[in-house]
1. Can you say which of 1, 2, 3 returns 7.8 when distance in nm of label points 7 Å out along Cα→Cβ at positions 205 and 421 is computed?
2. Hey, helix-only ellipticity at 222 nm (-39500 (n - 2.57) for each DSSP H run of 4 or more, over all residues; to 500) derived from one of 1, 2, 3 reads -13500; which structure?
3. Output the label of whichever structure in 1, 2, 3 has the greatest value of distance in nm of label points 7 Å out along Cα→Cβ at positions 221 and 293.
4. Check the numbers for relative contact order in percent (Cα under 8 Å, 6 or more apart) across 1, 2, 3 and tell me which is largest.
Structure 1
């Protein structure tokens, strides 16, 4: 870790030189200036974390310098040096936002302790600012919504991030459990270390142990070299075990030992290895109710020191419109502004009324289908109802022709031609077909290419 950066402004050249050496001996990177004007003129391209300022500076005084520095670096923590006769001014400085003040000549041990406290104060404020930014980022990402449930979820992420205990995230498929896990990691002191996600249901049982714990050369057929596992890659950071309920039963004792002691044995090795990680797990089912033949009770208690539930979308219906508009804006990014899709009021109402068994993921997929397949930028309730049906299944009130391949193909061709303003070569590339094939499709579907033409036919 780099040393703390300290801004030191003192007009007494002799005192400044002596104290600079002491400050550097304390372990600080010192930026020293003889006046407020000199410090401000330097521009402070490299921002300090703390400042030690003489209160009685000539020209621009210490309090005015503090105000100007705070305008540039709001998180800067400032301590003043003052003579005995200037104590009332020092009190005024404290009321104006100074962290502390010291009386000249100051004792070095007192100075060192005061500056250490100032550094801790600055870094605590920086950590809090990062947490606020995390919440703000969630408000513009998939973890968005103003429902009470979402506000509580964001507060839980912030609290859980400050703990080192293992966390179990429960939520239905499609609710965003991995996003919550990443949020917990981002809110933690481990934020600058690796976040490694493992889908326990996606790795074949026979390969899982080697993927997770690594293997030695020759451990099995095809193991031609030594390989680190995902646990080692996550060392110092967070290991996210998604759908941990799918972890093979015969591997659960090894996972229990790792969760307890941080110890594991790479496949083919006789030696135990160690990795210091924080475990965050997720499941779409209540593991406390799973039989012992499926999931070990002792492993459940080890990974669930702390817990958080991600609410299903049907329980926060007021967030549906905000999420839909977010996904729509993202889908519209690839379109010219004039061709951007929009949700009509009746479409928004249809979205509100849907039950969303697939949660946020179902909503996101629907918006992508609507933008890709709708033959008009104005998306209506009819479009929503049509595309809410499972792929290949026609709506009950519509004919089977509504979602047949011919209709989907025609809609895709129309969209590509509109997107590229009739430029056939670009539209063909968008569709992944030859230009000649596109010409045939235009004739087959009776599409008048001249409607969008911006180049000779």
Structure 2
């Protein structure tokens, strides 16, 4: 059983061990680099060539760590952007760009004119803007935040997200949430597809109980289908001249695919009809809509024709219980949405400016971590040396009380010797700022207190 004297020494050691609490930010790396290509810097044919397949994402992340100086890495790859976020020194960017180029089998001329590189806090600012929808093709679009979260999840799965990237992403997610909460960046529609769905939301409060018939299978209808699906639309029917194209959409989003010839038989089930085809003539006439209304017992139908030329005969609007809107009707919603989002974007930029400063402070605290860790190690070495001497004296039979006093005296003197010497030197040289910093670091109160 340990002696009481040994227990006292152990308690004193515990005081010195309290220095460990200062080392929670210790790290050997604070450098951060974002390297990327997006819809603003590169055409679609280039973006396609640098995309990362989801099934190869983990392997690609392992390659970055294994073949470049980066110690942490994540990859964000969407139709509009491909970006690498790595913990590495700015001087290492060429190595990472070289890997990026080689991975996709591209020459320097084919990719580097389109690349951008952001170091340190500029990388954080960029990622905050991306996650908040400020760097998107459609200002404020909400899907990008989920894609950024997926990038982080892949990095965690691959084991390539460490202390630095974990801190970066958690801060970025918090900022993106604040931007969404404190501004109207995502509340107003800025695309035809989004405007159409927003209009439908105004008339139908519970999408789960309703059916939407989408006519066409191009990009606009695909985006509309995605918005409806995300909003919880109960049933989707997609009608297209080519059944295979409609089936491709329903395969990824759910719903039923039909041909245009089958459309009249399904019209009666539709509460919402949104049409966008390349037809030069109307494909939905007043007679077909009239028959559908009778079968529905005159339950209202919202019809949104976003095709140019129009897909739905204008005469359809003469029917009771039909609410027909054209692309021109949506334009004011879109313009108002753009104005609202641009104002919100200015507010979002202010939020990000403040949060970048906060993050920069956190990043700088990581720099202090190495100093803290070294200081703690030096203190522990002094402690261990004095402890060894004290234990040897006790083993030789020296009075335990005397050993403890000598241990405390020697350890205290050695811990304060160098700081005391440096403060005397600074005072002699007139560097009073050093004294002020020392008082702050050591927690020394004013002499009058």
Structure 3
């Protein structure tokens, strides 16, 4: 989607600088919820969006279109790939390491598929990252890397892995390549049940027309994934068709038990630190004399139970920019950002800042600590200069469940959200799942 960044008001409110919360020490906790040292100590390659080294920051994987805010476009391209996916990231420090990248083709469940590199790639599967620049006039030195991902010959799921000279992974990013062989139609549905659910959740109905292609046992072999705002942490899997219309060669997915419904949530919170010379939106105070610069955000409160507030957001994403000198890629500095959330009582679980800034993971460096005397959650994170969207989330009680954003953010049917549908199929005799249709929908588009 497109959004308009607003000018800066001057806010003269001071808050105290606070340390990050007490680390999680449970060794059985998910790796994304362990202490930073534990999180980065495990360099085992994961076939997901992941950062393996604390020096790697500000990762963006998108489709460049030369349009405004194209960095918000997810890494999803048709098989023609007129505009290939681009990966950008920073490596903190004063030396540029030698880095290479490779692609891994994966199946529906994001495990490596049983095909060779030459079956999906027309060149050697190792790409040296030669496009990099050193930061300019920043208190935190870094090198900014960029890579245009080579075109592939096969649709499906891919993981782009960047590794150092020793072959140790530094960052991995998921990307999708689709080849529309069937027709997918995604639309807003009407929720059954009480009025509370109807005004809190968003229903997505869809159907798949396979009249143009011969599919073997499509009701069982066609697999779909439904996502909200291009996230994987709360995506819906294992959705079976509710109606199979053989005569029309159509699979229909219309549920009544919320299988394909999402909490609408609220528009994302935001702060603007594109300038480190004046307070932007959501910023209470800047301490420019420190290295890195200290940025303290305005105190916030829960939005659960409040009326819906409409404004244009970036659906949890962020844009790096320097208002004074331009080109945030290598002119943007880093700042230590303090979050401040008022709460009368502790939440039923650990509280985190969630969004693209945390890779949609409950990372320990984004965990907030609760102060019972001041009745607030606080925490700090090192972030690059720019405009940010985020939410506050409570860690789930059940392993594998999605974070609870409703607790602090509330949920509304009117909220603008982006949804997309992924349709997979494994032809008989092949060894991998192909992405045979892709459809996106901007619900409640402004």
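A short reminder: the numbers here are calculations on the coordinates, not readings from a lab. The structure presented is a predicted model; accordingly, all values stated were derived computationally and were not measured. Cβ atoms are built from the backbone, for glycine too; each structure is taken alone.
1. On the way: 1: 5.9; 2: 7.8; 3: 1.1.
This figure was derived from 2.
2. Values: 1: -13500; 2: -18500; 3: -1000.
For helix-only ellipticity at 222 nm (-39500 (n - 2.57) for each DSSP H run of 4 or more, over all residues; to 500), the value -13500 is produced by structure 1.
3. On the way: 1: 3.2; 2: 2.4; 3: 5.7.
Structure 3 comes out on top.
4. On the way: 1: 11; 2: 16; 3: 19.
Checked 1, 2, 3; max of relative contact order in percent (Cα under 8 Å, 6 or more apart) sits with 3.
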